[in-house]
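Each structure below appears as structure tokens.
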Structure I
Amino acid sequence: MKRLLTPEEAAELLAVSPKSVRKWLWQGKLKGVRVGRLWRIRESDLEAFLEDRSFQKSLPQREYTRQEIRGFLKADKIAPEVARQVERLLNR
């Protein structure tokens, strides 16, 4: 039997908040099953949701300037070799 995921587990896998997952469940965008008062998501339903990718349309996207990216690298103390690779990409 395949494992049932909690909204929190699904949210972690999708890199979104559990609130977003619950909203998608209520809206029918993400299939889930009710176990009493609780939602559970089949792994296969989460995979289908990811393949559909329609959830990404609702995620706000923002472009960052080179200066902002460099600031993130510095503030987050990214490993030097990774920072060098990012710098090479920024300088293209």
Structure II
Amino acid sequence: AALGKPGATITRYNKGPFKCTSSCMDATYSTEWRYYWQVNMPTSTDATWMTCSDNCETPIRYWGDTVAECVINKLCPSHTYVIFKYP
């Protein structure tokens, strides 16, 4: 909300590796996933579409909030990784 995205939420990946005490329905996560977390951006995030005047190397669609991503990446704990999820 502080970055102007009041609908943004955070998802933590509290998944550890699969062990012999794990349920058969548990997923097999590697130990690295404990260092990942996800920022779920709201639907108000702008998307830019390719146009007829773009060159052939232009992506068909790209989206993102470079300011919010930069600030979050700078402020996140240094041993973690952030995934940005856009609708």
Study note, to complete from the structure: Structures I, II compared on relative contact order in percent (Cα under 8 Å, 6 or more apart): the greatest is II
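Looking at structures I, II, which one was helix-only ellipticity at 222 nm (-39500 (n - 2.57) for each DSSP H run of 4 or more, over all residues; to 500) calculated from, given that it came out as -3500? Don't skip to the answer; put the middle values down first.
Numbers: I: -15500; II: -3500.
Structure II accounts for this read-out.
Of structures I, II, which gives 0.95 when FRET efficiency 1/(1 + (r/R0)^6) of positions 13 and 77 (r between Cβ atoms, R0 = 25 Å, to 0.05) is computed from the coordinates?
Structure of origin is II.
Where does the value 1.44 come from, among I, II, when Cα Rg over 2.2 N^0.38 Å is the thing being computed? Before the final figure, lay out each step's value.
On the way: I: 1.48; II: 1.44.
The correct label is II.
Where a number appears in this text, it was derived from the coordinates with a stated rule and is not lab data. Note that the structure is a prediction, hence the values are computed from the model and not measured. Cβ atoms are built from the backbone, for glycine too; each structure is taken alone.
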